[in-house]
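Structures given as structure tokens follow.
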Structure 1
Amino acid sequence: MVVIYIQRYENKGEKIVMKANKKIARFTRAIDVLDQKGEKIAGLIMSHAGLGKTSTLRMYCDCMGYNLYTLIPSSYASDDILGLQTVTKGDKLVRLTPSWFDELSALASNGKRTLLFIDELSTCDAYIQAPLLDLIFSRTLGTNRLPDNVFIISSGNYSEDLNGEFKMSAPMVNRFVILNITSNDVNVAEVVERSFGSLKTKEDKLRYLGLDSENGSDYSYSAFQKWVMDKNEISLGRTQTEEVAECGLVGFTSVRSIDFCMKFAECFLSLYNEDDWLDIVGDTLGYSNVRQNILMRTVLQSEKSRFYGGAEEGESLSELCDLAEKEGVTKTLLSKMEVLMKSMSSDDLTDEDREKFQSFAKVHVLDKGVNKIISLYTNLCK
């Protein structure tokens with residue numbers, strides 16, 4: 001499951017750009033696409049009250065032509081969530097299908113994609129959460145199973161809004177992938193734009209939600225996968241969740257959360273060219289089990305240049321310089337140069353490499369990104 005966490009808005013004078021709507025919508029889109037591919041990973045959105053979770057999800061479903069069913073489990077008794085038990089004529093104890101599940105099934109029977117939005121999850125006590133654990137992870141409720149065209153997004157509030165009480169259990173949080181949204185992601189002007197109905201057409205709404213896929217990503221999933229396998233930064237250890245002031249709710253590393261994160265990263269990078277996936281994956285995994293008391297989001301941000309993808313096999317420094325001359329200097333190209341140089345010794349440099357890189361450096365010496373590469377080259381030649 002994936003968690004989006006929205007912190008309280010604080011205007012400190014800087015220009016605020018609305019990102020919350022786009023992050024929620026793109027996060028939902030990735031969960032939606034994964035679900036359609038058979039990867040049934042659910043999402044959790046955490047925020048302070050009134051920051052647009054429900055309205056953004058409603059707009060998403062409207063744009064996509066989906067059904068939306070909202071379940072607020074904290075307003076039910078545990079038997080009402082799971083279904084009341086009754087005795088048949090043969091004195092057999094059976095559990096009835098709960099009314100909300102029948103309503104959801106009837107809604108989804110029209111064949112449309114259907115979003116099951118489980119709201120206010122953080123206010124549910126242990127008795128309510130128990131039946132939801134199977135619903136969220138295995139998509140079953142007793143003997144009933146969710147229709148295949150249903151995918152799940154949940155939401156909850158930060159403990160500050162709940163008198164310091166945060167009731168979501170560690171096993172529940174571990175069924176999610178986590179995204180935290182900061183105060184800088186909320187812009188009152190754009191909220192007013194949405195609230196007063198200027199988004200009248202589907203195109204307006206799609207633009208507001210940022211749902212258009214982007215052409216390619218600067219990041220390479222295969223490079224990220226290789227880093228995970230080679231660096232051993234991700235390992236099992238902690239089993240507690242925590243709310244951290246600088247980012248929000250963080251989970252912990254488990255076999256399940258690693259599996260969810262790898263699948264989410266691959267899907268997100270196939271759709272969008274954004275850094276958001278780094279914090280989503282990092283916050284889902286919680287803390288590094290190698291670097292003491294360091295958040296995984298911090299680790300991934302510090303290592304992100306390694307995820308842009310290195311040089312293709314056999315691709316030399318001179319060839320990368322030729323590529324820069326032909327296509328221009330890009331973040332991906334600089335990352336390839338950086339990764340390549342870190343893997344080389346001075347003996348690996350050919351005369352052609354030296355000649356072409358020196359020409360490249362003279363042309364782009366004022367580029368800050370190139371200056372870093374020049375420093376690497378200088379150290380390599382020592």
Structure 2
Amino acid sequence: MTKVYGLKKLTLATSFLMLANMSYADEFKRFSVSAGWMHVMPQGKANPFNINTAVKPNKQYGIGDISQSSFLGSITDTATMDDGQGIGNNMLAKPFLTQIFEKDATGGNFAQMLELLVDNGNPDSAVSGAVTGTTQINGIDQWTAQGTGLEADDVDTLGLMFNYYINDNVSLQLMGGIPPKVDIKGKGEIVANMTGFAAPGGMLSQLFPDGLEIGKDIPITNLGNKSKAASVRAWTPAFEAQYQFGKAGVNKFRPYVGAGIMYAHFTDIKLDSQIEKDLVAAGHMVQNILDNQAGAALDGKKSSATPYVKVKTDDAFAPIISLGATYDITKNWYGVASVSYSKMNNKTTIDVIDSKSGNRLIRGTSKIDIDPLITYVGVGYRF
């Protein structure tokens with residue numbers, strides 16, 4: 001009797017375990033998919049642009065013809081004149097030259113008498129390249145534009161989550177969504193702080209035998225006064241391993257944590273039209289300098305080049321972490337909410353290229369700290 005009773009207990013226990021396993025197998029689903037609202041909030045701050053041009057430092061470039069206003073505007077307030085004969089030694093150059101170009105009561109000026117102009121019969125004529133000579137230009141070859149940069153704006157899109165459950169607690173998730181169009185905000189104004197030392201020719205060489213100090217802040221483009229500097233379409237899938245607490249069929253509310261890697265790829269980059277025009281104008285400025293027409297560069301004239309702008313953003317990989325929870329609505333349907341963060345950045349490169357020669361005139365690079373904080377709320381189905 002004892003053996004029979006024990007056998008019955010063993011059979012009963014085995015049957016109970018089988019029923020439990022069948023119940024578990026019935027509750028546990030291998031796959032799930034969800035869709036919902038995804039809000040991406042970049043947390044990064046702008047980083048300054050680093051700019052390089054084709055202009056060589058410490059090299060003499062011809063100035064050529066230049067308007068009177070640009071000629072006077074390029075002379076520093078501290079520049080002095082010295083004729084080597086004790087006349088006007090250490091006199092400030094700018095006020096002296098300003099008087100030479102000022103019109104007198106007859107409508108003429110001393111610049112005509114000294115034959116400094118392209119057309120000496122016209123007091124408003126440009127200063128002749130025969131007397132402007134050459135100049136060494138610094139500050140344009142390379143510089144860092146402090147206070148400038150780019151930042152990604154917040155964006156909303158349709159999010160999609162796909163999960164494969166290794167077991168009841170561990171799953172692999174692919175997170176993505178409809179690639180949103182992201183506005184890129186600009187910060188600050190890019191300005192070239194040009195300095196140099198000119199070696200005038202003709203009559204001016206007698207007044208400035210030791211050269212003439214020049215300097216001018218040349219605005220390139222203002223990134224911060226536009227509603228957006230650019231727009232781009234962002235493809236940002238993420239792959240995570242997740243651990244979900246609780247048990248299927250027992251706990252309706254199940255928190256989870258996850259960690260993995262995020263990938264970012266950017267397409268359809270469109271630069272603000274005014275910024276693009278400004279960069280094309282800057283390309284003409286650089287080409288004019290290379291053509292020994294620095295005066296034309298300061299006058300904002302078109303050059304022998306045909307510049308165009310090319311924008312490129314690098315792909316990026318970054319770690320991502322998530323915290324979320326699911327809530328079972330029915331056996332198959334559930335709600336899900338999560339917050340994810342990725343420490344992500346990439347590099348943006350803006351080139352100004354001469355389409356005729358293929359030469360790169362300007363290159364600007366900046367690191368964009370994206371660092372997205374991603375909020376997701378959706379509804380899913382397990383199968």
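Summary of computed values
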| read-out | value |
| --- | --- |
| Test item: Rg and Dmax of the Cα atoms in Å calculated as 34.8, 139, pick one of 1, 2 | 2 |
| Read-out relative contact order in percent (Cα under 8 Å, 6 or more apart), computed value 22, structure in 1, 2 | 2 |
| Identity of the structure behind 16.4 (criterion: mean count of other Cβ atoms within 10 Å over residues 30-37, calculated), options 1, 2 | 2 |
| Given 14.8 for mean count of other Cβ atoms within 10 Å over residues 142-149, calculated: source structure among 1, 2 | 1 |
| Parent structure of the calculated result -13500, given that helix-only ellipticity at 222 nm (-39500 (n - 2.57) for each DSSP H run of 4 or more, over all residues; to 500) is the read-out and 1, 2 the choices | 1 |
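Quick note: the coordinates plus some simple rules give every number you see, no bench work behind them. Here the structure is a predicted model, which is why all the values come from computation and not from measurement. Cβ atoms are built from the backbone, for glycine too; each structure is taken alone.
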